[in-house]
Structure P
Amino acid sequence: MAIDLENITKGFNTLNKNIKKRIVVCAGTGCVANGSLDVFKSLVDMSKEMGIDAHIELKEESKGTLISRSGCQGFCQHGPLLNILPQGILYTKVTSSDVKEILEESVLKDGIVGRLCYHDNGKVCKGQGDIPFYTKQNRVVLKECGVIDPENIQEYIASGGYRAAKKACVDMTDKEICDELINSGLRGRGGAGFPTGRKWDFTRIQKSEKKYMICNGDEGDPGAFMDRSVMEGNPHNVIEGLIIAAKAIGADEGYIYVRTEYSLAVSRMQKAVKAATEIGVLGKNIFDSGHNFTLHVMEGAGAFVCGEETALIASIEGKRGMPSPKPPIPAQSGLWGKPTAINNVETLANVHIIINYGADAFKKNGTQNSSGTKIFAITGNVLNTGLIEVPFGTTLRHVIFDIAGGVPDEKGVVNEDNFKAVQIGGPSGGCLTKEHLDMNLDYDSLKTVGAMVGSGGFVVMSKHNCMVNVAKFFMQFTQSESCGKCVLCREGTLQMLLMLTDITEGRADKNTLSVLEELANAVAIGSLCGLGKTAPNPLLSTLKYFKEEYDAHVQDKQCPAGECAKLLNYQITDKCIGCGLCASKCPVKAILGKPKEQYKIDVSKCIKCGICKDSCKFNAISRS
């Protein structure tokens with residue numbers, strides 16, 4: 001018997017009608033790490049103690065208050081987060097000790113605990129509708145993340161879930177689905193930006209009795225957590241996209257490949273697949289359409305290179321995750337030699353929107369060649385880190401200063417002068433600077449300046465960050481993640497890392513920069529897969545926009561940002577009162593002097609660890 005989506009929706013809404021208030025605790029990875037599950041437990045225990053009629057799951061007898069968990073609510077800087085619905089109250093940095101007051105004021109009464117609300121320049125913000133971080137976004141894919149219970153398939157269905165899958169399976173042909181995706185302009189959100197509909201259509205026309213559909217959840221960029229948050233917060237959204245994709249290409253089996261470090265995402269995807277299979281949206285004869293589709297969740301071994309599709313396929317097959325030359329592309333010969341389509345999590349999470357509302361509606365967001373919205377994970381030196389979603393074409397300035405709150409100085413004061421650069425696209429991307437603040441964020445614009453959208457990592461740097469050190473960090477990452485299959489990537493990334501290390505430690509000479517740039521270009525041209533081809537991007541972009549910093553390191557043996565320890569010089573000023581604390585803390589006994597007299601540093605012994613400066617109570621040690 002076919003699944004009755006409307007009957008499930010009616011049943012859920014019937015159970016939900018007696019719930020007067022709902023407390024939603026963020027149970028995304030960030031908030032869980034900060035203790036949100038302890039808050040959830042305290043809510044349950046304290047409700048019983050206070051005699052509040054509270055429930056943690058909907059049943060016929062449920063009424064009063066529902067306490068539930070959600071995926072990431074996005075405002076990660078201020079977690080653990082707690083929402084009270086339908087009042088729309090958002091509490092930030094909640095701890096177990098706050099629970100009793102929250103229940104007394106916002107559940108038993110209709111009040112607000114002002115101290116737990118977000119404060120915007122002194123103004124108390126009641127909920128998301130008052131907070132610029134939320135109001136200046138356009139949350140489409142993330143609309144249900146942070147609201148629904150990710151482990152409740154009935155709630156997903158009641159919110160409109162699996163209607164697009166049913167429409168695709170029952171009312172559309174494989175070609176109609178591909179055409180709708182092509183018309184929508186949806187491009188892959190994993191980095192390359194290849195048109196999704198064209199990828200599906202090319203796989204569709206391949207002649208084979210067996211085809212596979214794969215979801216790439218092997219998100220490994222430093223500072224990136226977009227796909228993880230979608231899998232944790234709305235896993236059925238991803239499954240629905242896979243069902244539609246499988247119908248479009250003619251696949252009857254699929255894999256969700258998730259990196260094993262994402263334990264919460266793995267668990268929720270596994271539970272979602274099991275629930276979808278039990279209820280009948282996965283398996284044989286879905287929606288009485290004749291379409292069969294089974295899904296498996298596979299944990300990856302944590303290799304960054306397995307984000308590359310041919311390496312991912314090798315990993316699923318039980319081989320070492322290493323990329324293969326193309327052609328053939330996976331659409332021709334993929335998993336176990338069969339035609340295979342691979343899309344990342346965010347790409348698949350967009351699919352049901354297109355099928356439900358049409359390509360034209362989807363294209364209302366974004367630009368002509370970059371339609372829809374993009375999820376970014378903002379980290380680094382901004383007031384508000386977290387997960388955001390904006391239309392393509394949004395400016396860098398809007399993201400950093402309007403949504404993320406800007407770049408603060410040491411005293412917390414936000415000023416545009418504090419902003420130095422943003423690394424966009426992770427280790428495959430490049431740096432953008434002040435001159436790019438009004439640039440549109442889309443595939444084409446970023447390409448013109450040597451950057452890329454990538455998967456959506458967004459690391460903001462302030463004036464105190466050394467850009468040579470930033471390039472070194474990303475090179476260290478890609479070098480350690482290189483599979484070693486091709487010489488240019490294996491040896492080239494190592495040599496680039498060694499040269500960058502020489503620069504940051506004062507050993508580089510005037511020839512180093514020219515050799516470094518030449519090698520970077522060779523690695524980009526000659527490497528086998530995307531990891532090697534894009535590995536030089538952070539180096540080349542910082543070398544282009546911050547050449548003066550490289551020159552200062554090489555020619556003057558100075559780090560303008562004061563980050564590179566080997567290039568720092570410490571001096572004791574006349575503020576010294578001769579207490580001797582710095583001398584007692586110095587691990588190499590490089591500080592000499594007599595009590596009540598000004599001490600001095602023996603530069604030949606100094607290892608530039610900075611312990612003396614940190615320990616001085618009189619700010620008598622300068623660093624240059």
Structure Q
Amino acid sequence: MWSGLSGQKTIILLGLAITIGLPLLLIMMPTFLNYFNGKLYDIFLLRANQGKISDRIVIVDIDDDSLRVHGQWPWPRYKIAAMVDALNQAGAAAIGIDMVFPEKDRTALPDIPHDLKQYRGPAVESVSSMVFPDNDHLLAETISKSPAVLGYQFLFDPTAAGGDCRLHPLLLTDRSVLWGVGSFPWRATHVICNLPLFDKTASSSGFFNVAPDADGILRRAPMVIAYHDQLYPALALASVMKTLKVRQAELIRRIDEYVLVIGQIEVPLDSRGAMLIRYRGEGHTYPYVSAADLLSGSVPASRIKDKIVFVGTTAAGLREFRSTPTDPIFSGIEIHATIADNLLSADFLRRPTSALGTEFLLSLLCGILYVLTTRSTGALKNLLIYAIAAIGMVWVAFHFFNARGIYLSPFLPLMVLTANFAFLNLLSFWREERRSRKYAHDLMLTQGAIIESMAALTETRDRETGGHIKRTQEYVRLLAEALRNDSAYAPFLTDETIGLLYKSAPLHDIGKVGISDKILLKPGALSEEEFEVIKKHVTIGKEIIEGIQKNLGAHPFIKIVHEIVYTHHEKWDGSGYPQGLKGNQIPLTGRIMAIADMYDALTSRREYKEPVSHEQAIQVMRDCAAGSFDPQIFKRFLAIADKFKNVSRNL
């Protein structure tokens with residue numbers, strides 16, 4: 001890319017600064033870093049092998065059809081009891097209930113007279129409680145005979161109101177090492193739980209809290225939450241433990257993360273006790289059973305036997321949806337089912353606590369290797385190395401994720417690689433631009449020196465030629481700049497073109513080097529034959545320029561010189577020489593030079609004549625303008641004639 005020891009040192013120092021500074025800066029912006037890490041994780045998860053879906057999960061859905069058949073929600077508790085009983089009779093291994101019953105069932109017939117008296121007065125006849133059973137007791141009795149797992153909601157607001165509940169803590173083995181429950185990250189302050197009647201009769205319960213990331217995407221869920229100096233399991237975890245008949249779990253803290261052991265299953269948890277959820281796809285991944293079908297007895301027992309059944313609702317107005325990496329509308333009940341599936345299959349994803357440190361070290365390694373590899377390479381090879389390295393990092397990270405279930409984000413190394421690629425190439429381009437500008441400047445000086453040297457050849461032959469060269473050069477510049485204000489000429493007369501025209505003007509009489517001194521320096525008027533010889537200077541000049549062009553190739557400067565040398569004696573009416581060009585057949589450069597050349601010829605001293613005044617020169621040019629000059633260019637000349645006069649006096 002660069003040559004020279006100092007250039008390579010600059011590359012290495014800048015590359016090291018970017019390689020070390022950028023990761024530190026990004027780490028100091030956790031929200032930004034976590035956002036992009038999360039998005040890359042989502043992409044990986046969508047494209048990774050989703051694994052085998054467990055066939056031991058069923059969802060009983062209180063859907064819209066169920067509400068049409070059995071009426072509005074909430075249903076009387078005896079209908080919930082009927083569902084639980086049907087599932088129990090069908091042989092469900094566990095029944096996770098994704099709802100909470102914190103208040104009495106007011107649809108129970110024994111309670112209706114009390115409510116009616118409260119709102120309609122004592123005239124309402126009472127109904128004997130001996131005739132109709134209490135719905136809550138009926139549900140409690142059903143729960144006590146079934147593998148039901150009740151759900152509840154933890155609260156984390158110290159000002160929130162919650163009940164005093166009889167929950168079922170996670171029983172830990174003596175081998176568990178927690179470094180104190182009080183230090184556990186998830187610590188609830190209150191809980192919304194079921195009636196004590198239900199809590200007492202249930203053998204198991206679990207919370208159904210979930211925790212979306214800052215961008216609103218649910219990627220992980222807490223498996224354990226601390227409350228009143230004890231740890232409590234998630235609903236899915238409690239359901240799986242009941243299914244596996246595991247009464248105790250082992251929770252081990254390792255540095256800044258946890259491992260939850262259920263029987264033979266080791267569940268990796270992050271520093272907050274949450275598990276990354278391996279979603280199997282979009283919603284309705286698991287089989288759904290309508291509650292209406294269950295209550296009607298039309299669901300075969302084989303669909304329920306030995307399965308973990310989650311009971312919830314997706315009915316309009318009651319549903320709870322979450323945004324997940326695989327589906328922006330994912331039902332809450334299916335989230336619990338997915339967690340249970342991951343636990344049963346022992347199919348886990350993991351982002352180790354050391355992941356960020358590993359990514360930082362990989363960023364340093366990638367940055368240093370990239371800088372050392374590309375410090376002396378060209379732009380194309382640099383781009384190729386960058387593309388291969390970037391694609392390779394993403395490929396390795398994805399396949400590690402797909403094969404091992406461990407997520408190491410390539411975002412930080414990619415940012416370091418991209419920043420090095422961008423900044424080092426910008427620095428390279430800046431250095432090359434400076435070098436090109438210096439080269440162009442040196443070339444311009446060399447070009448000017450060559451032009452002056454070539455023009456000096458004619459000056460040694462004709463004493464007047466030196467002043468003539470300098471004056472016509474200024475005249476050409478003045479006239480070209482004036483013409484640039486005309487829309488007809490502006491596209492051609494750019495700053496670059498005017499600069500080339502200014503440099504080229506001194507060479508317009510270069511062909512005079514081929515004319516003999518006898519004719520060139522003759523003090524009197526030339527004969528017709530001698531004038532024909534003088535006219536040959538444009539052809540001689542053309543041949544000189546064409547010889548240069550043959551060696552240097554096509555170039556705007558050479559083109560303009562060629563036009564000026566060969567056409568500055570052509571006339572608008574076609575009476576000029578050597579080609580007899582007419583009107584716009586004459587190049588613009590030649591038309592401009594013709595006016596500048598004639599004005600200087602009139603106002604300058606020659607061996608054969610005295611100079612005329614500015615006013616006389618203008619009049620002479622007016623008299624011959626119709627046949628000699630482009631009318632538009634001559635009009636512009638007249639508008640700036642005073643500037644020509646000043647140049648004539650000073651040079």
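Hey, helix-only ellipticity at 222 nm (-39500 (n - 2.57) for each DSSP H run of 4 or more, over all residues; to 500) derived from one of P, Q reads -16500; which structure? Please list the in-between numbers first.
Values: P: -10500; Q: -16500.
So the calculation was done on Q.
Hey, semi-axes √(5λ) of the Cα gyration tensor in Å derived from one of P, Q reads 99, 30, 20; which structure? List each step's numbers first, then the result.
Details: P: 45, 35, 20; Q: 99, 30, 20.
Computing semi-axes √(5λ) of the Cα gyration tensor in Å on every structure in P, Q gives 99, 30, 20 only for Q.
Out of P, Q, which structure matches 14 when relative contact order in percent (Cα under 8 Å, 6 or more apart) is calculated? Intermediate results must be reported in sequence, preceding the final value.
Details: P: 11; Q: 14.
That value comes from structure Q.
Taking Kirkwood radius over Cα pairs in Å, for residues 408-615 alone for each of P, Q, which is largest?
Details: P: 19.0; Q: 19.6.
For this comparison of Kirkwood radius over Cα pairs in Å, for residues 408-615 alone, the top structure is Q.
Compute FRET efficiency 1/(1 + (r/R0)^6) of positions 224 and 496 (r between Cβ atoms, R0 = 25 Å, to 0.05) for each of P, Q and report the one that scores greatest. Don't skip to the answer; put the middle values down first.
Values: P: 0.70; Q: 0.00.
Once FRET efficiency 1/(1 + (r/R0)^6) of positions 224 and 496 (r between Cβ atoms, R0 = 25 Å, to 0.05) is tallied for P, Q, the winner is P.
Values quoted throughout were computed directly from the atomic coordinates according to the rules given, and no laboratory measurement underlies them. All values reported here derive from a predicted model rather than from experimental measurement. Cβ atoms are built from the backbone, for glycine too; each structure is taken alone.
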